[in-house]
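Below, each structure is written out as structure tokens.
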Structure P
Amino acid sequence: MNLEEMDLDIDEVYQGSRNGNSSDDPLPRLLGVDNGAGFRHLGKRPGTDTLKLLVLKSNFNDPDWPDHLDYETGLLTYYGDNKKVGDLHATPRQGNLILKNLFETTHTSSQSYCFPVILVFGGTGVYRDVRFLGLAVPGAASLGPDEDLVALWRSNGPSDTRFQNYKARFTVLDVPRISRAWLDDVANGNAVESQHAPKAWLDWVFSRKYLPLVAPHSLDVRSKAQQLPAGKVDKNIIQLIYDNYCDDPFGFEGCAVAIAQLMMPDIEYIDLTRPWRDGGRDALGKYRIGTGKSAIDVDFALEAKCYQSNTGVGVKALSRLISRLRHRQFGILVTTSYLSEQAYQELKEDAHPIVIIAANDIVRLIKEKISSDKKAIENWLDSLAK
């Protein structure tokens, strides 16, 4: 079947040609869009009332702008297209202006009779083939209007010039297939009126109801490979942290606390156990659930292990943390390495309330919340010692 006739199925790969140039891109034939960068479109940009279709495409491998799709929640993090000093919205493809208009329309109107269909694709690493990741809408049920589109400051170049770019959050809807009949109607400007329009999308258009496509992991036990970073940039980040603390384990405990707070910002209080009083818990703290007077505090214990990547955290170290948890407490284990298979298996089988923050988790948090730039990470590490 020709690309022009195909439906879109979740996680299906759509192949282009093998000429070794831009003509290999399958998206122009699949959807009628151009073969440009991340933002592709049908209709007139940048207005939500004139755009018919918007394609967000990412290879998910840019260390400075870590686009990410969380399969367990259906939330997509997608960064804008400004990479230099100047007006945040003055980009050649108007990507950031499109993002601004999408989210403004989402929050200023409870209904959107004219709203572009947003399709998400990821690169496969094979020529210019793409994988269909889903039908998306701006925002999420769990995010407020000040949280789903945020302008971030970054710096680059030898002069360390500063600039802004958008970090946008989308929800991928529970729509397993996009029919070719609806895609044809979308191209003709009849997305909402089409009898082929997915119900989950119409529910969002008319009532802002979010129905995310959630796919919990079938295997709770992460392998060694899943816990360790794979790419060169990611390996360098975790090695930088290890080298900084390999001779200072107590110093790493302070870093581990900061890493835990990056993942769990509702940690409201934490106290490091002094080295001469260390009874197995490197830190004790309270995690706040809820807001205001209705909130409750839950106690937790944290343990930090600064290990080289070839040394895993074993059963003994995990058992030490578990044995010190009291009723209604949970634990956090932060390591620059990984939790061994046996220890992870026992953790899951016995359903112990332990959050594992392994090397790959640390790298993801650092890239998302701090930077992938070595100097910026070093500055952050230095700030922890003050």
Structure Q
Amino acid sequence: MIHFVIGTRAQLFKMAPVMLECEKRGLEWRWIYTAQHKDTIEQSIETFKLPDPAYTVVNWDTEAKTMGKMWQWFWRMMVALTRGRKILAGKTGKKHIVVTHGDTITTWWAALLGKLYRCKVMHVEAGLRSGHYFSPFPEEINRIVTSRLTDYHMCPGANLLDNLKRRRGKKVNTVYNTQIDTLAFGLKRCETAPLVIPEGKYVVVSLHRYESIFNKEKMVKIISLLDDVSKQFPLKFVQHPATAEQLDKLNLREKLESNKNIELLPRLEYLPFIKLIKHCEFMITDGGGNLEELYFMGKPTLLFRMVVERPEFLGLTAELSKLDRAKVLKFMKEYKKYKKPRIVPEHSPTDMCVDLLAPYGGKAA
């Protein structure tokens, strides 16, 4: 049996092509939901025409969008490890595999679940490193822990294999992230999404990393920089639930709402979001997933980060601002030079993952 463990919307987006390919090939698979992100997850499931999760680890009506709720969720996740056999539907042992993705707390929890119950573990989007234990935090530590528990490291780039040379297991260069297959799905369908695109030029903003939104000093600086950008471009600020919560908690929402060139939007479903960024001039983000997605699209990207795990994208489609005002202003003048043709891969990273998963799903590779 192939067990996919998903906790966030981003993980669902990137793993949906792999799950759908398993279904297409007639493999035995199921997915387990940890509910780290809960808002709009039902719409996401519908977007990709996926079945409902076979098991939900944490049943609650909210999501881990504040530090208090994160600790509540984390405690329930750790307790849940004691019922791992039930979570895995009794399908444990080396003939079964747990597939985990990315760099969230769910990522290493899923790998630990697999190891505790003697399953093999596949980590998709493996090998990324910033080189700083606490930047980004906790993502960098999540990756390191996961790599110690993994049997199949699916690395989106040959350079990432070097980061895992001390780790056991099979290392595979998938060239690109499975996100490139998700993006192909989205671009094919996004124009049908019920979202009205603004007339004229605009910029999309998406910020959600804990290292940013839970630091008031940094958030004040970010809002000041957004104010600078808004003097030249209208901003469409798509709010992650945790971001929206922190804007209220830090008393910063009024500052944004008072700027007529900044529009605060709720978190969008996948197809409307792809449609919005497809037509924007450039995007401001702190998300690693956004960075890679925008690279595939050839869309100029301004990173509101201090360090980045994929430096190979810098100077191509992306610029690392380090929250420096001079760099932000310079990028606005030169952003068109970061525009590139869309990347269409010769080989699907999804297929490479499923080729390895096939024996665990009841078919020979």
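Some notes on this structure:
- Winner on distance in nm of label points 7 Å out along Cα→Cβ at positions 200 and 232 once structures P, Q are ranked, highest first: P
- Among P, Q, which structure scores highest (criterion: FRET efficiency 1/(1 + (r/R0)^6) of positions 64 and 160 (r between Cβ atoms, R0 = 30 Å, to 0.05)): P
- helix-only ellipticity at 222 nm (-39500 (n - 2.57) for each DSSP H run of 4 or more, over all residues; to 500) from the coordinates reads -11500; which among P, Q: Q
- Looking across P, Q, the calculation of distance in nm of label points 7 Å out along Cα→Cβ at positions 264 and 296 that yields 1.5 traces back to P.
- Which of P, Q leads on distance in nm of label points 7 Å out along Cα→Cβ at positions 272 and 320, largest value: Q
- Cα extents along the principal axes in Å from the coordinates reads 58, 44, 42; which among P, Q: Q
None of the figures in this text is laboratory data; all of them are computed from the coordinates on show. This structure is a prediction, so every number in the text was calculated from the model and none was measured. Cβ atoms are built from the backbone, for glycine too; each structure is taken alone.
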